[in-house]
1. Using distance in nm of label points 7 Å out along Cα→Cβ at positions 179 and 243 for the comparison, can you identify which of 1, 2 gives the largest number?
2. Taking -19000 as the value of helix-only ellipticity at 222 nm (-39500 (n - 2.57) for each DSSP H run of 4 or more, over all residues; to 500) derived from one of the structures shown (1, 2), identify that structure.
3. If mean count of other Cβ atoms within 10 Å over residues 99-106 is calculated from each of 1, 2, which structure is the one that comes out at 20.8?
4. Which one of 1, 2 has Rg/Rh (Cα atoms, Kirkwood Rh), as calculated from the coordinates, equal to 0.97?
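Since every read-out is calculated from the coordinates, none of them should be taken as a lab result. Fair warning: this is a prediction, and the values are worked out from it, not measured in the lab. Cβ atoms are built from the backbone, for glycine too; each structure is taken alone.
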Structure 1
Amino acid sequence: MNRPILIALIGYIIGILWGLYFKISVVLLFIVLWSMYFILKKNKYIKIFMKSKILILVTACAIISNIIVINLNNNYENKYKNIDKNKFEAIVVSSKKLKKYHVEYKVKILSVDKNTYFKGTHILLKVSTKNKQILKYGDKIEFIAEFTKPTKQRNYGGFDYSSYLKSIGLYGTAKTENVKVIQQNKGNIIARLCSNMANKIEEIIFKVIPNKDNRNLLLGILLGNDDALDKQVKGYFKDSSLSHIMAVSGMHVSYVILAVSIILAKTNISKNGAKILTIFVIIFFMFLTNFSPSVVRAGIMGSLVLGSSILYRKNDIATSMSIALFFILINNPFSIMDIGLILSFFGTIGIVLLNKNILNLFNTKNTKALKLNKSNIFQKMLIKIKEAISVSISAQIFILPCTMLLFNTVSTTFLFSNLLVSFIIGSVIILGFITIIVSIKFIFLGEILGLIVNCLLEILIIISKFFSNIPFTKLIVKTPDISFILIYYITIIFISYVYYLKKKEKIRYTQKKLLTFVENVRSTVVKNKKMLISIILIFIIINTVYGAIPTDLLIHFIDVGQGDSCLIITPQKNTILIDGGGSKDTDEFDVGESTLLPYLLDRKINKIDYIVISHFDADHARFYPIFITRNKSEKCYYRKAI
């Protein structure tokens, strides 16, 4: 059996997803699969794709993960029933996060009213800014607080705060105004050391980087902590498809490995000794960045590459990725819902599957010849640019359905923005860490280096601002169906595999059969163009007629918090929006952009025929002005909050 860890992971994921979305045992599913196997096992295709050993491993792992998820879900619900305003005793297990009206900490509960039933549970503690005391990692604290059960999905396709907290290992939130520190320096000594180091790094950055936005951006790039970054600047990076540079991932780990390798190469440490030490540095870096899923993925894969070279074994990327994802999901099965984890793994899978094929498309015979002449700097730059473009396209192709599903957006300028940033971001990471290390002993030299880093960060912000302000840089799209996503990925993988087979000189019998099938389909399409066009036209006509058939009158009341909003869909499929909800505090949550617009896109609506505003109070008329009327002669009146 090839890649047993990957096969086991597939089963483990099936069990998790089945438990999350169906909330029942997965056994019934595998009873059906096993029945199909025994009925069809003599079929030649079943023999190839559904072997008994594979099915046994998938079944076992799926049942285990399914039981774990269902039990964890039950534990969450049971603990929600038994907690209210009580006296908590806990240990702080994170650094502070400054918000407008409070400071946030992740805390591990030791007891609630001396009851240890909740021991080991993690919650998010919100301390009022009236309390000037700053807590540190490892502080044992005591406080009286009201535990708040996280809200579930309030609208169709809406944000589920409960699922989000589960994905980062939290049960809920608690608010308090007064906290008493009982004892210091508790908890994991390595994690405490890394937290203190992260605080020291933040302190140094604030000293050597003069510009506020730039220093917060550097914190995001080096440690993944972008909480203090200005919303407008963060919006620039989001709209220009550059948010990933503030998610510590493979790029950061590769630079850590490179830097440690260069330093250790000048010492008397053996090669294997240097690799072992590098693995420890990677683990330390994972602690430093609070084990975010993207850095855990990159850290484990990097460590496995180094470990395989120490043991003189060939590293398998698929197995390395499987081990990394297994580690994350065993630690917290709900991490499978984490957006950072999804984008990180899908981007990496895209690079692994598609990069070589896309690079081959770029490398014609003439460009391949250029590689032979390594003395020409322009040719080297051309090759590097092609490699950067290939990597960016590979990742974006594979995460495209994810961004459509999660954010309802498609970027049109990602290639150019990422290409420009790729020449700068490496220097920012390396110089940033060098500046911090130098500043520990020589603050004056650190300030000089800080000015260089500050200029590079300024360039990054200028690039992101430029691309975010280009018209149509971000297309708003309707939420795709799961069927579309599955067909998309099957098509991409199929095309990539067929192209891969054509490039190989020696292929097996089944692969030859596949290529023959593809060639037959292609020739059939070429010979029967008229028939194919007729089928497409008939499909379009049927779809158009079906869409014009009147349906029932639908009235949707949308939960927009304070205020009202109502969506009416007439039998003729005209859409009428009555009010858009909102808030009187324009600096806080934008209901129109964050609630109303995603709701409409989830309902497959990207155009509004009529907008009716009952009155112009902020909680009724503040919504995102993205809608376009189908009838240009109709006037739609709306206003954006001032």
Structure 2
Amino acid sequence: MRILCSFLACTLLAFACSAQAQHHFWPFGFNAGLDFSSGTPVAISTPLSTDEGCTSICDVAGQLLFYSDGENVWDRNNNVMPNGTGLFGSFSSSQSALIVPVPDDPQRFYLFTAPAQAGEWVGQPNAAYSIVDMAANGGNGDVVTANVLLDGPVTERLTATYHANGRDVWVLYHRWESDAYLAYLVTCLGVEGPVVTHIGQAMHGNPDGSGASPIGCMRMNRQGDRLGNTWGRSVPITNSEWLSTAYFEVLDFDNSTGQLSNIRSDSIGGTPELFSRGYGVEFSPNGTLVYMSDQGLVNGNGGYSTIRQYDLTSADPMNNAYVVATENRAFGSLQLAPDGKIYVARLNGATYLSAITNPDVPGPGCGIVNNAVSTGTHPSTWGLPNHWDTYPTSPPDDPIALRDTLLCSVDDAITLDATWAHPFHTPSYLWSTGETSASITVDSSGRYTVEVQLPCSMLVDTVDVRFGGTLFSLGSDRSTCDDVPATLDPGPVSGSMLWSTGDTSRSITVQDAGTYTLWLTDTLGCTSSDAVVVTTRNCECPLYLPNAFTPNGDGINDRLAVGMDCTPTAFELVVFDRWGRSIHRSTEPSLTWNGDALPTGVYTYMLSYVWQAQDGERRVRRTGSVTLVR
């Protein structure tokens, strides 16, 4: 498969593949930040001051472009961009903002936002996006479109992943007071959708507006096929006591359709003794482990806070969580960093982040360092930059996934299917045969090409279909004298030969009885076969041994007898039962066997004899079976 794209589209793919540098700049907390450009995080200061959510983006060289807390946008020089205030996110939204590049335009970015407390604090409950143009304002950027409303009300959750085509991007929210996940698709045509999946629990608060369910994070793994989501809900039981439960869900995500499925759930707390709320989520780089932080703290004080690891390769991952860490100072957001570690935000004025040092390792081997990196004099809070595409894999080079096809049966046909699934558009198809359907059936060898026309781009795939298989025959089964070799030959065919004897020559000469098979592989790689049975007989001293006898006293074929036309100089006939035990032995051809009252069945024998021919002594050895019928 080759993807044909414009210069801008190809530039964008190169940008996506180099995204390690895209996340070198981390602004967060109260004017805190980290710079990962040297490979080791170094504390920096920024004008951003936020309780929770934030996001940032660098270019392919790791140079800062802009960053945001969901309300304001700062440029690379730490100045607020033109029109970069009053956006519909919030400094107190768990994942207040997220940056997504515009397909086919490396200078423009979508800045998606999520409101705080489902709009209860700011009066604007909807998902929204703005557009930042980095070509404007002397290359420092400008918010050229602000606050385009999407669905709502939504919670504080906001994450993204690539579409299966490696080019478009899914952006996911969760609707408030609902069990609906919303998946918008960012394409060259704009923001399309959403695809809505109703699954899991509805997130809702209490009648008085309390309960904190809008709060918490969700995250896609970097493979784009799993989503983790956590939140908490508190229910009052007295004027001063609450029951609070942390909920955690892991779902499968179809990055072709935007649909979620196969939910797995866990809950923590929910008793007066165990007060818990879910907050942070992050997957290991390999996508098999997922981490969540929960806390039983009120304003970051008292109680406890934990980080839990779930191994999604285990038979029952949600009931076998491993507690990575437990602290009195709350754990906040979890975020995978360019150095391969998962960093953990800390509360109560902590001027450091914790880190999971080996996040791909299940159990204690994942490692946890409490004071892993200093933030200088600026404290961390709940949030870390919302980076959805840390270390993305390269876009697929063959999204249609036609493969060169070898069909070895000369009588069959094959269907070539180039169906392209898109949730919002129906592509058009054009095959080199002139057909315009998504799939075609072919019955002859050749090269077939299909063009799949999509909005703003075209995919082209070529497949070579080869029909092969050489018909040949070794002839009919044959019988030969035991002292005369038989020659086996497939005739005038070409290709590589392999006989059941191990020979690789065109023909072989055999002298023993048996079944002989030839496998012939032609120049296309197709393998065909034929077999022939060779039996031998003694042509100068013929011997007859029946394959059945009936010792029932009727005078007909009552005994097993050997017939010979010569006098052997040595003779032995041994009959065996099914377990290989000898049950009859004779050293004279004239001696017969009446079955010795044995039951009906098949008995094997071994016969050997020697006789004197004109040119010398001849020896014969045969094995076979005889059926005893009563």
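1. By distance in nm of label points 7 Å out along Cα→Cβ at positions 179 and 243, the leading structure of 1, 2 is 1.
2. Working: 1: -19000; 2: -500.
Computing helix-only ellipticity at 222 nm (-39500 (n - 2.57) for each DSSP H run of 4 or more, over all residues; to 500) on every structure in 1, 2 gives -19000 only for 1.
3. Details: 1: 15.9; 2: 20.8.
Source structure for this number: 2.
4. Values: 1: 0.97; 2: 1.27.
For Rg/Rh (Cα atoms, Kirkwood Rh), the value 0.97 is produced by structure 1.
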